[in-house]
Every structure is written in C-alpha cells, then in structure tokens.
1. Of the structures labelled 1, 2, which one yields 18.8 when Kirkwood radius over Cα pairs in Å is computed from its coordinates?
2. Which of 1, 2 yields 17.1 for mean count of other Cβ atoms within 10 Å over residues 98-105, as computed?
3. Match the computed value 3.3 of distance in nm of label points 7 Å out along Cα→Cβ at positions 154 and 250 to one of the structures 1, 2, and report its label.
4. Given 24 as the derived value for relative contact order in percent (Cα under 8 Å, 6 or more apart), which of the supplied structures 1, 2 does it correspond to?
5. Once distance in nm of label points 7 Å out along Cα→Cβ at positions 34 and 170 is calculated for every structure in 1, 2, which label goes with the largest value?
6. Taking helix-only ellipticity at 222 nm (-39500 (n - 2.57) for each DSSP H run of 4 or more, over all residues; to 500) from the coordinates of each of 1, 2, which one would give -9500?
Structure 1
Amino acid sequence: MLNEHFLSKNWLGASKSFDKSDWTLVGLPYDGTCSYRPGSRFAPEQIRLASWGLETYSPYQNKDLDEIAFYDAGELDLPLGNRDASLNIIFVAVQKILAENKHWLGIGGEHLVTYPVIQAYFKKYPDLAVIHFDAHADLRDDYLGEKLSHATVMRRICDLLGAENLTQIGIRSGTKDEFEWMQVNNTQIMNKSEIPQILSKLANRPIFLSVDLDVLDPGVLSGTGTPEPGGMSFNELISWLLEFKSLNFVGADVVELSPNYDTSGVSTIVAAKIIREILLLAAHHI
C-alpha cells in the first residue's frame with residue numbers, strides 16, 4: 001500500500017468520494033478550433049497544479065473549500081484533431097454526471113467545449129439559462145465556413161435555448177453583426193444597474209455559468225488565446241460574480257487559459273483562484 005505522504009494531483013480541497021460530492025470538476029484539454037494562439041488544451045493540468053498555491057479559504061465570500069463537497073474527476077481523454085469525436089465524448093461525460101445528480105464544473109480548453117455541455121444540460125433542464133462572461137461575443141453564425149467553433153459557441157447555444165435565455169457580460173470585441181445581434185436580442189449587460197432586472201428574470205431558474213478568462217484585462221491575465229485590451233480587473237470580475245450569488249447555479253465552466261503565453265505562471269494562478277470562487281459561489285455546504 002502506498003503511504004500517505006504521496007502528493008495528490010487532484011484539485012486543492014477535492015473530496016476523495018464522487019458519491020458524496022455535489023460538484024464534479026472535469027478537465028477538457030481541447031483547442032481544435034482555436035483561431036489565433038493555440039495551447040488552451042494544456043490549461044486543465046496546469047490549473048490543477050496551480051491550485052495548490054492557494055488557500056482553501058476565500059476572504060471574498062467567507063467560505064472554505066473544506067465546507068463543500070466536490071470531486072476532481074481528472075481530464076477527459078480527447079482525440080487530438082477530431083472535433084466531433086471530442087465534443088461527443090464531452091457530451092456523454094456530462095450526461096453520466098447529470099444522471100448521478102451531480103453538477104459539472106468544466107476546466108477548458110477553448111470555449112467550444114461549452115456547447116456539448118449545454119446540449120446535455122438542456123435535456124435535463126429545459127428552462128436552463130446561461131450567464132456568459134467573455135471579451136468576445138462568440139455569436140458568429142459560422143467562422144471560416146464552420147458552424148462549430150469557439151467563435152460561434154454562444155450562437156449555437158442560443159439555437160438550443162433561445163436568445164432570451166442568454167446574458168452576456170464583459171463583451172468588448174466582435175463583428176458589427178454580432179453587436180447588432182446583441183442589441184436586437186437584448187443579451188448584453190453593460191453595467192451593474194441592470195442586475196436587479198436580471199436577478200428577477202432568472203430567479204428560481206437553473207443557471208449555467210460560463211467564464212471565458214479573456215474577460216479579464218491582459219494586464220491581469222495575459223495567458224489566453226485571444227487577449228483583448230480593456231477588460232476587467234480580478235476584483236471587478238469577482239464583484240460581478242458575487243452579484244449573482246442568490247441564483248441557482250447547476251453547472252459552470254472556466255475556459256480559454258493558454259498557460260504557455262504567460263511564463264510567469266500568474267495567469268494560471270488567477271484562473272485557479274477564479275475557479276475556487278466559482279466553486280464556493282455555486283456549491284452547497286456540506
């Protein structure tokens with residue numbers, strides 16, 4: 001029997017029991033449609049390692065990871081170069097976790113990995129709504145002739161849920177058509193004064209939270225595939241997330257870290273800390 005002094009490769013504070021856990025962390029090492037700087041497939045493993053540099057306690061929320069039950073399932077084995085097979089593997093994995101009445105927290109990987117997750121969630125939660133933090137609208141109908149891309153993921157999600165069930169925050173880059181689409185469909189929140197209306201609309205609804213890390217300013221997180229100046233600070237993002245603490249989060253993901261573009265490792269640490277805050281925000285206490 002191996003002795004107890006071997007270090008764990010699981011996420012900081014993770015439970016050893018899947019059955020007793022409420023949430024399940026799953027790494028999604030996929031960046032097959034990345035259009036600028038690839039490498040987000042390396043993020044899940046690096047974020048997991050960086051988590052051990054954090055404390056389990058959050059002073060932002062006065063909560064501790066020791067007070068919640070979540071399980072680290074590791075990374076899915078996705079076939080490099082095969083988009084459709086990768087998306088199907090993710091879809092099946094989500095279905096299995098939802099069948100066990102667990103909640104999914106995906107660690108990406110590019111943003112397209114969110115699409116099969118929402119496909120599975122929509123089968124269980126037909127009244128699902130999505131809150132989307134991102135620098136980019138991701139609302140193109142196709143990108144370079146492809147309907148399934150990290151640049152089209154929210155458009156495909158709206159094809160499932162309807163645009164009225166999407167809330168977008170932090171968007172500052174996109175085509176003219178995308179910005180016009182957001183205006184027509186009223187998906188974009190520009191400031192916090194709009195939050196009470198959103199909370200009223202989403203109360204008692206199942207909510208999926210999707211955070212693309214490039215919502216942060218590149219000065220805070222430079223290690224991403226498509227950095228976009230003019231973004232949030234870390235504290236601004238946390239303050240936005242905490243505005244939604246009353247909602248019923250049933251799933252989440254954090255995507256688009258490309259760790260090798262920030263050799264200092266700071267971007268990876270920031271990503272790990274955001275995941276900690278989302279876990280504490282969404283998970284129920286033991």
Structure 2
Amino acid sequence: MPGRRVWALEGTGSYGAGLAVFLAGHGEQVVEIDRPARPARRSGAKSDLLDAARAAREALAREHLASPRARGTREALRVLLTCRHGAVTARTATINQLKALLVSAPAQLRSQLASVDAGELVGVCARLRGHPTRPIEHTATVRALRSTARRILALQAEVDEVGEQLGRLVAATMPALLEVVGIGPVVAAQLLVSWSHPGRLGSEAAFAALAGAAPIPASSGKTVRYRLNRSGDRQLNRALHTIVLARRAHHPETRAYVARRTTQGKTSKEINRCLKRALARRLYKLLEATTHADQINRLATT
C-alpha cells in the first residue's frame with residue numbers, strides 16, 4: 001500500500017528519472033541513493049535482484065534519506081545550463097582555433113589583421129573576402145578564418161539567448177536570489193539546480209558539504225588548521241567561487257573582511273574558504289525561507 005513502503009533508486013536524475021516520476025505520480029515515497037557498493041572480488045555475484053537488495057540495505061543504513069531532485073522548473077534550468085555550458089565550451093575551442101589559424105596565416109594577411117583590436121577581431125574575420133588573384137593559400141586561409149569567426153558569432157548568440165531564458169526563469173521562480181550582490185542569472189540558476197527544493201537538504205551544513213565548502217579538519221599535534229574540500233557538487237562550488245570573486249571586487253563589507261583577515265596572516269585560499277562557507281549558510285537560509293506556495297509548486301512539480 002502506498003505510504004507504507006519506500007523505493008530506493010539510484011540514478012534518479014538520469015536512467016532512473018522515468019521510474020522516479022512514475023512512482024511519485026502514484027503516491028509512492030521515493031528516495032535517492034548512491035550506487036550501492038559491490039563486492040571487490042573478481043567472482044562477485046551480479047544481478048538485478050542482488051543490486052536491488054544492496055540498494056535496500058543502503059537505504060536502511062542511512063540516517064537521512066534524500067528525496068530525488070525536483071523536475072519542472074528545476075529540470076528546465078538544468079537542461080538550459082547544460083546547453084549553455086556546451087555552447088561556451090565550443091566557443092572557447094573555436095576562438096583558440098581562430099588564433100591558431102592567425103599564427104600560421106600568410107604574412108600579408110597577418111599584417112592586415114595585426115592592427116585590429118582583440119574585441120573586434122572576430123567581427124573583422126567574419127567579414128573577410130577572398131580575391132581570385134591571390135594565391136590559393138591566401139584564399140583558403142581567408143575562407144577558414146571567415147567560417148571560424150562566423151561559428152564563434154553563432155555560438156555567442158546561442159549563449160546570449162540561453163542566458164536570457166535562464167534570467168526569465170530565475171526571475172519568475174526566485175527573484176530574491178538576483179538581489180544578492182555577486183549573483184547573476186547563470187549563478188542563480190546553478191544554485192536552484194543544486195538545491196532543488198525545500199527540505200531536500202536537512203541543514204545549512206549539508207548544503208555547505210554538497211557545495212564542497214565545508215572545511216575539512218587537517219590538524220596535527222598543536223597545529224589546528226583546515227584544508228579546502230575538493231568533493232561535492234563542483235558546479236555549485238564554482239558558483240560560490242564566482243560570487244566570492246565578485247563580492248571581493250565590488251562589495252565593501254567583503255573587502256573589509258578580506259583586508260582584516262589578510263592582516264591576520266590568512267592566505268587568499270583560506271579567506272575564500274571562509275567566505276564560501278559563510279555564503280553557503282546565507283544562501284541556504286534564503287533558499288529555504290522562500291516558501292511561497294506558488295514558488296514551491298513551480299519548483300517541485302513533476
């Protein structure tokens with residue numbers, strides 16, 4: 001009977017997404033677990049039944065069971081972020097390709113483009129025209145530069161278009177995030193994607209651990225210190241790092257804190273770690289406090 005059993009699923013954000021949505025739609029309680037540990041033996045048994053038993057033991061052994069990430073708006077933000085990341089990566093690779101073509105271009109073409117400002121280089125290359133009287137090497141290089149530059153412009157237009165869509169979704173879902181200094185539409189979207197929905201993370205410490213911002217003790221003897229956390233959701237950690245850099249440059253309170261900690265002998269990495277941890281605490285409270293009914297429905301709709 002629904003409500004008296006729990007379904008422990010792995011891969012609820014990928015291959016198990018369809019099953020998780022189906023079960024939740026029929027009133028079943030679904031929890032997300034990591035891939036269960038398998039015997040470290042060459043002859044270790046493997047079957048669907050054994051994997052199911054291991055998943056059940058994994059769920060029974062946990063103190064806190066995590067619910068699957070929300071669909072609806074959260075999933076829309078995730079796929080748009082994935083699309084944008086792919087376009088940004090492709091644009092960077094294409095820009096590097098354009099620069100490589102310029103290095104080996106004919107001398108006359110290089111001298112023609114040497115005086116062009118870096119910000120206008122792509123546009124100028126996109127408007128290049130060949131001439132039938134030029135050598136074949138010159139003509140082919142012009143065509144390659146023009147094609148590569150136009151690809152860069154197309155990818156930039158895709159990045160801008162997806163960024164606008166992310167901005168509209170974030171503004172409609174949780175506009176309070178955009179009021180925080182250092183948070184733009186892309187960073188806000190990543191925060192919402194990693195956080196998912198209210199109650200999924202039990203505390204701000206859990207959110208900091210997810211972001212890889214929880215300090216790891218590295219003390220020895222009389223020395224008490226902490227080191228950076230390299231685990232967790234690295235995209236969420238990257239979002240926190242982006243916010244910290246922006247606040248260090250433009251936020252007076254953060255600048256004063258950095259100056260004070262620097263005089264105390266703290267390194268830049270240590271200061272960033274402290275700022276990320278404090279930022280994770282503040283953002284978690286902001287995300288959990290935004291519990292207006294229509295916003296929650298948009299985030300958690302399956």
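Each value in this text was obtained by applying a stated rule to the coordinates, not by laboratory testing. These numbers come from a predicted model, not from an experiment. Cβ atoms are built from the backbone, for glycine too; each structure is taken alone.
1. Going label by label, the one that fits is 1.
2. Computed on structure 1.
3. 2
4. 1
5. Once distance in nm of label points 7 Å out along Cα→Cβ at positions 34 and 170 is tallied for 1, 2, the winner is 2.
6. Clearly, the read-out refers to 1.
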